Structures are given as structure tokens and as C-alpha cells.
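Undergrad: Multiple structures follow.
Nothing in this text is a laboratory measurement; each read-out follows from the coordinates by a stated rule. What you see is a predicted model; the values in this text were computed from it and never measured. Cβ atoms are built from the backbone, for glycine too; each structure is taken alone.
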Structure 1
Amino acid sequence: MKKILNRLINHEKITKEEAKNVLVNISKGNYNNSQIASFLTVYMMRTISIAELDGFREALLELCLPIDFSDFNTIDLCGTGGDGKDTFNISTLSSFVTAGADVKVSKHGNYGVSSSCGSSNVLEYLGIKFTNKETILNKAIDQAGICFLHAPLFHPAMKNVAPIRKELGLKTFFNMLGPMVNPSFPKNQIVGVFNLELARMYSYLYQNTDINYAILHDLEGYDEISLTGKTKIISNNEDKILSPEELEINAISEKDIYGGKNVEESAAIFINILTGNGTEAQNNVICANAGLAISIAKKISHIEGFALAKESLESKKALSCFKKLKEISQ
């Protein structure tokens, strides 16, 4: 590790294989906490290369506990986090709305590191129990239309990193990796990233896969469609800028999508929206993100997906998916 750190500190890049080996060695407990913390910190001060990111990704996918959902045409809606915006749980809520529109969702998530309330925090608070048992997860996908894959249960190799990330409390390259290492290997993905450079890197990696994808970065700095301005979307078929007007809705302000100060407040917003008591701005943001997921999975236009998302939310189908998932998880 010492040689690798010295090279990185001197702004040298490491190869894909070297990056992969570092994560494998971390998983084996070959490095102490100070070395791991230093390794994470270096990447906060220098740009990660595509080869390095690919090496980290390959290591985590090889080390994960895989789940077979090949019988389902699943999608994952997952953001990198790290945008510092403290919104409510947009991608998690959008996942239930997507499931309510008859699109199977294998949602990958974790506890918040750089935010106050990640997807795992809010779902755990609301009574969802996490598991890596394939029978339960398959039942959830089949009957609720959605399952939740709590990252630590599928990436045991990263147990040496988790406490260090928590102590640092800052975004690290693991934020960049999260959306790319779903252990169910979904056929479709919506990936939100916190800057345009990362969107470019993701698109380079994803174009070499058989995944049906859309990578998005909101130009106001969000890792999801915020509707506060325009959003860059890169997919298999196009590279475009989305404006709220294209979905025939108005732009909103940042305060409209602010999250709670803690998990209790975040959970209250979550349930409020699912039960049909969200504001127009909150509902539109959820449906804009879910609508993109629906459009990718069903191969329809975004505005058609938006309409199906609205129907899922307003008819309480999304709420029904949440209740069924909670019941199955017990």
C-alpha cells in the first residue's frame, strides 16, 4: 500500500488491475485503518481515472454475494449521493412509484454517509427488514414488484471500509461505485451522479455493457432530476438536456425538495408523499425520476413514463408496493 499511496500522492495513476488488487486486499484485511483512510482521502484530492474506477467496480462485483433475478426485467434507481443538497429520499420514493407502474425494481442502497438519511436509514426506520436471502428477495420482486438490497449484506468485503467511511463523513470514491455494483446485475439502470465529469466516466463504462441505462446529472448540482433547472441525460440512444417544460410542468425551487433534518422527519416526508399528501412540487419530482425509469424499462417516451408514474402515485399503487414489501420482509 505504501508504494501505491506514494504514487497517488505524486499524482500518478494506477492501472485497472492495481486498483482491483487494492480493493481485494482491503477485503482481506491486509491494510490498517490509517492506510485505508489515506487511500480514500487521496481520491478526495485528485481525479479518479476511468481505469481506476473500472478496477474498483470489477473488484466489488467479483467479491459480492450475487442474487439471480434473471427471470425478471429489473431496473435499479440509484444515485451516487455526495451532492450535498439534502433532498428528501427521491430515488427511493421513485423506486416504489416505478414498481407501482408494473416495472420490477431491484433497489440497491445503503445508510447515508455524506447525507443525513440514506435509503437504508429511512426504510429501516419505516419497518423494512433487510435480508440477503434469495427466496425472500424473489418473493418481494414477484409480489411487491420491488426488493431492497442493503449494500452491506451483499458486499461483506467492504466491512473494513464502512466504519472508516462513517468516521470521515465525506463522499469518497465508494459513492461513485454504489450505483455500479448492484449484486443483482439489473438489466436496466437509472444512475444519478454528482458532477458532469463522473457522468462522462460512467457513460464510457456503461457503453461497454449490455445494460439499458440512463445516466443523469442535474445542472443545478443534484444527482437526480430536481426540476429546479435542466438535467443532462446520457443514455444508450441519446445525449440530451431535459427541462421541466418538456414534461409540461413548471420549474420548482430548492426549498420545495428539501429533506428532513433527521431520519424521523425524512420518514414523515416519505410516508406523506406515498399516501397522497405530498405537495405538487414533491410529486412532480418523484414522477419525473420514476417516469425516466419507466420510460427506460418500457422503451417509451419520458412524458409517457411521467404519466404512468403519476397514475402509480395517485392511485396508491406505489403505496401498495411499499406495504407489500414491508409485509414480506418481516
Structure 2
Amino acid sequence: MNNYMPLMLNNLRNSLLRKLLRWLFRKEVSIPESRARSEKYARWVGKVPLRVQVDAFQIGGIYTEWIAPPQADTRRVILYLHGGGYVSGSVAVHKLLCVALAQATGMRLLLPEYRLAPENPFPAALEDALSAYRWLLAQGVAPADIIVAGDSAGGGLSLAMALALRGTGEPLPAAIVCISPWADLKLTGASHRTKAKADPILYAKELRHWALSYTDEANLSNPLVSPVYADFHGFPPMLVQVGSEEILLDDAVTVAEKARAAGVDVTLRLWPGMWHVWHATGTWLPESRAALEEIGQFVRGRLGLPEKVRD
């Protein structure tokens, strides 16, 4: 009985949130409307905790924020690339997730607001991601002390950035974390059909519009656009998290399988019953808190750090 009540309350909270997300997202909107909807969400989620330090600045004209929880490790950094289908998303929209991630890892987090399509199509987002990574190196941060992470389009962009770095012979980060990555802009995965009714947030028609806003049809199979078509040899360790109820399930699974076949140390975590980037609730949802803690354990393990002591 003692265990039943919390479980029942958690299931109720999960169900209510799923219905709210479906009401908010499962209708076709224009890109400006999508951006406005995201910014409205950012206003709903509240303020940054007082103990978390946020500093805003520019990297080559790119608006960027440092996010640092109390007693953050100042030597090591998470470079976070936000999602939004390459057409929306911002520092404000992703701050709740990033604050929770910085707290879960005990590390500073760098969050750049890369340029968006269709005003700035491929390769603008990739160029900005590379600029942020190279800026960290110029500040004296060692590649072995950098974790690159991202959700949705940002997850795909994290992989594309590593491909670009490998192609130019530049040092790769210590590890990559992909949260519900959008890694196949051609939308070939069967999960676009099999999970269409279950996913409360995404649907293929909208993703198709975003993909063609980011680049042209002929470029969709470019590995720097769709990393599922990449050769992952030489990549650092990877953690890939994905919900069982999202249409991008096959993107995540394919990336993990191809990377593992190339000899990469890959951890693929399928979260039953969860939707696209459920981490966006911060620590409000138990599954989100647990997924962020899993990232924290992975990151600190790859950096050879002791398990983080809870604040």
C-alpha cells in the first residue's frame, strides 16, 4: 500500500502531462507560430534557481549562456546544443532542462543559441556549434574535459559536429550524449508510422517541413545533416536516450547500432512509456529526473570522476 500511492500519483501525473503535450503540440503550425509557442512554454516553466549562476555573453555574435550550479566543476564543461527542429528553440526554451542537467552532472554548461532556418539554413547551425566548441578550446579547456550533448535536432547536431571535427583532424570531445536525437531528416524510420499515434509531440508532416526549411531535398542524406548515414569510426563514447513512444525511436536505435558496429562504446537506453525529450520537465517528472541522473552518472564515469553527491 505504501508503494502503491506514489506509483498511482506518478502515473496520473504522467497521463495528465501527456494530454497537455498533445493539446499543445499535436496541431500543425507555421514556423513563426512554433517559435511563439516555444517561447510561451519558456515563460511557463519558471525562473532559474537562485543558487544557479547564469552569465550571458557572445561567441562571435552568437548569444550564449554559461550555467553553473553551486560548487560546479570549473575545469570540465558540457557544451549543450538545443533542439527545435533547426527552426525554433532558444536558450530561454531549454534553460530548465539545462539547469537540471548541470545540477545532475555538477558541471558548468555552455548553451549557445545557434542560428535557425529558414533564415539561416545548413550549414549555419553546424558552423555555430563548431564555433562554440573551438571557443572552449581557445579558452584552454581540454577536449578530454568537454562533453557534447543535445536533444532532438541538437542531438543530431552533436553527431554532425563530431563528424566535422573528425573530418578536419581536430580533437573530439570526451563523450557525446544524444537525447531523442533527430538524426535522419529523410524520415525513413518505421517508427514514424508505428509510433505516430503514441507520440504526443511530433509528427512526420511537420518534421518534413522543418527538414526542407533546413536544407534541400538532395542534401538530406548528407551525414552532416542526417548522421544515420555516417561512418562513426573513431567516435568517443556515446549515451543515447530515447522514449519508447516517439516517432524518432528508429533514429536513435539506428545511430546506436551503426556506431556500435564501428567499434564505438555506445550505451542505448530505451525509456518505456516516455515521449520526445521528456527531460524538458526538468526535475518535475520522476522519469525526467531519473534520465538526467543517468546522464550525470554516464558523464562523470567517462571523465573518471566520483559519483556526484546530491545537493
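Undergrad: For which of the structures 1, 2 does the calculation of distance in nm of label points 7 Å out along Cα→Cβ at positions 29 and 269 return 4.0?
TA: On the way: 1: 4.0; 2: 3.0.
Computing distance in nm of label points 7 Å out along Cα→Cβ at positions 29 and 269 on every structure in 1, 2 gives 4.0 only for 1.
Undergrad: Can you rank 1, 2 by distance in nm of label points 7 Å out along Cα→Cβ at positions 93 and 189 and just name the one with the largest value?
TA: Working: 1: 2.5; 2: 1.9.
Looking at the calculated values, the largest one is 1.
Undergrad: In addition: Given a value of 12.6, 37 for Rg and Dmax of the Cα atoms in Å, for residues 173-220 alone, point me to the structure among 1, 2 it was derived from. Before the final figure, lay out each step's value.
TA: Working: 1: 10.4, 31; 2: 12.6, 37.
It traces back to 2.
Undergrad: Between 1, 2, which one scores greatest on mean count of other Cβ atoms within 10 Å over residues 117-124?
TA: Details: 1: 23.0; 2: 16.5.
Answer by largest value of mean count of other Cβ atoms within 10 Å over residues 117-124: 1.
Undergrad: Could you tell me which structure in 1, 2 was used to calculate mean count of other Cβ atoms within 10 Å over residues 37-44 as 13.2?
TA: Working: 1: 16.8; 2: 13.2.
Among 1, 2, the structure yielding 13.2 for mean count of other Cβ atoms within 10 Å over residues 37-44 is 2.
Undergrad: So relative contact order in percent (Cα under 8 Å, 6 or more apart), computed for just one structure, reads 23; which one of 1, 2 is that? Intermediate values should be presented prior to the final figure.
TA: Working: 1: 23; 2: 17.
This value belongs to structure 1.
Undergrad: Here Rg and Dmax of the Cα atoms in Å, for residues 181-276 alone has been calculated and equals 13.3, 37, so which of 1, 2 was it run on?
TA: Matching structure: 2.
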